[in-house]
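These notes open a run of structures that come right after.
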Structure 1
Amino acid sequence: MSENVCALYKKCGGCQMMNLPYDEQLKWKEKQVRILLDKYGRVSPIIGMDNPYHYRNKVQAAFKALRDGRVISGVYQSGTHRVVPVDACLLEDETADAIIVTIRSMLRSFKIQAYDEDSGRGILRHVLVKRGFTSGEVMVVLISAKPAFPSVNNFVKALREKHPEITTVILNVNPYETNLVLGPHERVLYGKGFIEDTLCGKVFRISAKSFYQINPVQTEILYGKAMEFAALTGQETVIDAYCGIGTIGLVASDKAARVIGVELNRDAVHDAIANCKRNAVKNARFYCGDAGDFMTAMAENGEKADVLFMDPPRAGSSPAFLQSTLTLTPKKIVYISCNPETQARDLAVLTKGGYKVRAVQPVDMFPHTHHVETVVLMTKTGRNG
């Protein structure tokens with residue numbers, strides 16, 4: 001058994017492997033990657049964490065009112081909308097957990113009710129906290145079912161008195177019955193409305209809605225391996241597909257001739273452009289749009305790309321995106337994945353289209369869960385089929 005088994009791990013369902021010692025978890029994950037990817041290329045030993053606890057720099061808690069009037073906060077039990085009360089989690093940032101507990105304790109005195117999905121009564125649905133690992137900056141997002149939040153300025157003032165480390169507070173309004181935590185409307189209640197953090201020597205602006213890797217320690221290792229695989233010389237045109245807030249593209253910009261980032265999420269592209277300016281990067285451009293369509297248009301215009309960085313969501317890449325990759329034919333593909341199963345499916349298409357896997361590196365980004373991140377290097381072989 002693990003030396004730090006959480007009392008809630010069976011109820012919550014978030015830590016599927018908390019009962020195993022950490023070295024056993026790593027062996028299991030490496031084995032899974034080998035089963036899926038060994039047929040394409042040699043899988044290197046997995047890179048684990050020295051301290052695999054409290055690594056999540058983004059924490060969100062659901063709030064629920066009980067029949068006796070008490071309010072609980074925590075996580076949804078896996079596969080349900082049943083809230084499991086959590087005050088402290090072995091994976092989550094400890095500052096974030098403490099802030100969420102403080103907010104819960106303040107609700108009664110401010111006459112703020114937790115939202116009830118069945119009756120539609122109440123206001124506070126969730127609280128989201130993001131913390132910069134190197135900067136220490138803290139963002140608190142109050143997710144409300146209604147635009148009117150009682151005594152909101154006094155509430156924020158009282159919260160900041162208890163937690164002066166908070167650098168910005170945002171009210172996000174989500175009036176819809178949806179599985180999405182964040183709604184479309186938000187206003188800044190305190191601070192600048194975003195936090196900044198440093199990753200791989202670059203400073204990144206992180207907004208409430210933008211994606212940022214939740215484990216900064218392992219992200220440095222993952223991106224470092226991706227750059228090692230790309231082996232940029234300063235001459236290359238680089239595409240950062242699914243670029244998010246521009247992390248991979250901006251890290252690559254130091255050693256590339258030019259970087260093109262493409263992303264569908266408009267908020268993330270806005271952050272990517274701001275991050276580009278913040279880091280005084282002159283050779284990167286970020287566009288809002290479908291990366292597959294963008295690459296197909298490049299190929300039709302006779303443009304070339306030397307290196308494609310791709311970091312798709314868990315569902316992997318679409319057939320259309322993979323076809324656009326084969327149409328553009330970059331010399332190298334560095335494929336970062338949070339789901340080796342869909343990555344294996346995509347590699348089958350790319351290898352059939354004339355690419356060869358040269359290296360596979362698993363990285364344990366999510367200790368105590370069954371998730372594993374992999375980065376794969378592929379090069380064009382000059383043959384098709």
Structure 2
Amino acid sequence: MRYLWIHIKTLISTCDGSVPLAHFIKNHCKHHPKLGSRDRKMLSTILYSWYRCEKGIYYTYNQDNDYLLENKVKYCLILCDALTPQYDKLFAEIRVLPYELKFEINNLADNEPVLSTGITRTEWLGTMLLQPKLFIRVRKNKKQLEALLTHHNLPYETIADNCLALPNGAAIDSILPADWYVVQDASSQATGAYFQPKDGEHWYDCCAGAGGKSLLLTDNGAKIQLTVSDRRASILSNLKERFKTYGLTPPTAMITDVADATAVAARIGKELYNNIICDAPCSGSGTWARTPEQMYFWEPDKIHEFSALQLAIATNASKLLRPSGRLIYITCSVYQAENEGVISALVAATGMHVLTQTIINGTAHKADSMYVAVLQKS
């Protein structure tokens with residue numbers, strides 16, 4: 001098992017967070033085909049545990065450098081409740097002295113930026129040590145879907161009417177018909193409660209991405225006209241394919257950078273919308289339990305770049321609203337600067353008024369945490 005330490009050390013020393021950790025590990029294993037499925041799984045568990053915990057670990061006194069990484073790796077696995085007998089051989093030759101190790105959870109992230117109202121630092125950081133659950137939104141045939149899960153011995157928990165929580169990594173794609181469900185985090189599903197579409201309305205999802213919110217809106221059942229946009233042609237193509245998978249007519253799509261006022265004016269012209277969903281690009285801090293490498297390599301100063309971008313997008317989008325139209329601003333961030341801070345600046349710049357704003361705190365369900373604000377144009 002000592003050969004695995006070569007790969008562990010290589011992965012840790014070369015990872016810089018620029019590539020999602022899952023892809024980074026996959027690419028490494030692709031170039032080392034002798035690594036078996038068991039090896040790959042162990043490497044993945046170790047790397048994820050490392051980026052969840054390492055910043056919070058320290059020694060009470062100097063430790064022999066030859067054993068520094070090995071001790072930390074084992075302690076990370078312990079903290080993440082991931083140390084199983086399969087690792088016994090890996091650590092058989094390692095001198096582990098756990099009494100020398102200490103862990104301070106507050107060291108995982110800087111004290112700044114300030115968190116939004118509705119979630120505590122203790123709640124947020126506490127989620128970082130555990131893998132979030134897999135959530136699905138049931139689109140149809142709920143009883144049959146639940147029967148299939150039970151038949152295949154897949155445990156699930158009902159979070160809301162059509163929201164089920166399953167163990168992360170559950171192989172549902174080989175069990176459930178593709179059009180019966182959508183993989184979507186519980187908090188993301190909860191944003192749909194703020195949409196409240198009405199027949200005949202024209203909606204615009206201005207940062208549509210792969211279409212999670214657009215699908216949520218369309219499945220509501222109201223007969224609306226939907227337009228979506230994103231800067232990336234490839235992801236809009238993905239969105240259209242997802243709509244087809246679910247037997248839905250794809251919305252009108254356009255490649256547009258909503259942060260660029262000139263581009264928006266040229267692309268959209270005088271078109272106005274009843275409601276606009278603005279799922280703005282953000283730090284993703286409410287989802288870092290799924291992507292711990294992003295928290296590990298996060299640079300706090302980047303918050304200013306995100307908040308400026310978010311304000312530009314929301315301001316430009318607000319100009320496309322009809323009188324009394326609503327802007328539904330969403331982030332998957334827990335940082336106040338990306339949430340309440342942007343909304344305060346938006347109100348000051350546009351004169352819109354806030355109907356509601358809140359953090360959707362998913363920590364109790366091992367889900368993401370998100371922020372949503374609904375504003376109305378005068």
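Comparison across structures 1, 2 (criterion: volume of the Cα convex hull per residue in Å³) gives the highest value for 2.
Comparing structures 1, 2 by percent of Cα pairs over 21 Å apart, for residues 7-110 alone, which one has the largest value? Structure 1 gives the largest value of percent of Cα pairs over 21 Å apart, for residues 7-110 alone among 1, 2. Work out the source of 14.4 here, i.e. which of 1, 2 gives that when mean count of other Cβ atoms within 10 Å over residues 15-22 is computed. Answer by label: 2.
Please state which of the structures 1, 2 yields 54, 45, 17 when Cα extents along the principal axes in Å, for residues 87-190 alone is computed from it. The correct label is 2.
Looking at structures 1, 2, which one was mean count of other Cβ atoms within 10 Å over residues 255-262 calculated from, given that it came out as 17.1? Of the options listed, only 2 reproduces it. Structures 1, 2 were shown, and mean count of other Cβ atoms within 10 Å over residues 183-190 at 21.9 was computed from 2.
We did not get these values from a lab; they are worked out from the coordinates using the rules stated. Note that the structure is predicted; figures quoted are calculated from it, not measured. Cβ atoms are built from the backbone, for glycine too; each structure is taken alone.
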